[in-house]
1. Given a computed value of 33 for relative contact order in percent (Cα under 8 Å, 6 or more apart), which structure among I, II does it belong to?
2. Given a value of 0.25 for FRET efficiency 1/(1 + (r/R0)^6) of positions 4 and 116 (r between Cβ atoms, R0 = 25 Å, to 0.05), point me to the structure among I, II it was derived from.
3. Suppose you compute distance in nm of label points 7 Å out along Cα→Cβ at positions 20 and 36 for every structure in I, II: which one lands on 2.2?
4. Quick check on the output: 3.4 is distance in nm of label points 7 Å out along Cα→Cβ at positions 28 and 44, derived from one of I, II. Which one produced it?
5. Which of the displayed structures (I, II) returns the greatest value of FRET efficiency 1/(1 + (r/R0)^6) of positions 12 and 108 (r between Cβ atoms, R0 = 41 Å, to 0.05) on calculation?
6. Thinking of I, II, which structure, once helix-only ellipticity at 222 nm (-39500 (n - 2.57) for each DSSP H run of 4 or more, over all residues; to 500) is computed, gives back -14000?
Structure I
Amino acid sequence: MMQKGSCLCGGIQYEIKGELTDVLNCHCSMCRKLHASAFRTRAKVRSSDWKTVKGEKLIKFYESSPGEHKGFCSNCGSSLYTKFDTNPDVYGFPLGTLDTDPGVKAYRHVFVDSKAPWFDISDDLPQHAEYE
């Protein structure tokens with residue numbers, strides 16, 4: 001299934017031609033701050049399945065921790081994907097910029113020990129203190 005997405009300003013458009021795997025809700029403080037939200041819903045995608053259709057020059061990277069680079073739109077700030085020095089074949093992909101229905105849902109919560117104190121997890125998905 002082909003996925004399509006874009007940033008908030010529309011300057012970047014992308015396609016994902018492969019499977020979205022390991023879909024989860026991450027409650028770590030970095031994800032909360034990066035997405036200005038209680039958590040980030042993300043999947044893994046193969047880097048070879050990602051194609052930037054428009055706006056490649058607008059993508060900038062921030063090294064949030066050693067070897068972990070957050071890609072975002074330099075115009076509007078939309079978070080697009082995370083690339084890893086230790087695993088260049090995989091991207092961490094936040095589902096929020098998708099324009100299509102991914103056909104997947106998160107199946108667990110991770111880093112719940114550092115979740116926002118003002119947010120209560122109200123579903124029955126498994127909860128983990130760390131990424132397992």
Structure II
Amino acid sequence: MSYALSVTTDGPFDDTLTRTRSALEDQGFGVLTEIDIAETLAAKTGETIPGQVILGACRPPLALDALRAEPGIGLLLPCNVVVREADDRVLVEAMDPEVMVQVTGNQDLHGVAADARARLEAALTSITA
């Protein structure tokens with residue numbers, strides 16, 4: 001089962017992270033949470049990994065529709081988008097919202113998932129434009 005939508009850029013990590021936040025905003029998503037995994041692991045374990053940040057993106061109307069269709073869907077929200085360094089490039093990955101439908105088996109989520117997927121694909125495409 002494929003669970004990610006992704007693009008790869010040659011740009012600098014910090015620039016790609018900024019462009020990703022902007023691309024999400026352009027598609028109506030707000031970033032509710034931001035977790036700098038590399039920084040957190042360095043602080044907690046002393047180990048270093050390449051740059052990696054998780055953005056918890058949310059489009060409230062879609063979240064509301066999803067919660068109405070499947071009250072327990074909060075376990076799969078928000079839409080996680082990861083920006084990470086990978087072999088001198090930067091990878092931007094988003095959880096494919098269709099996973100909500102696959103995991104729950106609730107076909108009422110399909111419309112929400114399709115809308116979220118289209119918006120995330122548009123955001124990812126704009127990052128590499």
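FYI, it's all coordinate maths here, none of it is from the lab. Treat the numbers as computed from the prediction; the structure is a model and nothing was measured. Cβ atoms are built from the backbone, for glycine too; each structure is taken alone.
1. Structure of origin is II.
2. Here the read-out was taken from I.
3. Structure I accounts for this read-out.
4. Working: I: 1.4; II: 3.4.
Computed on structure II.
5. I
6. The read-out was computed on structure II.
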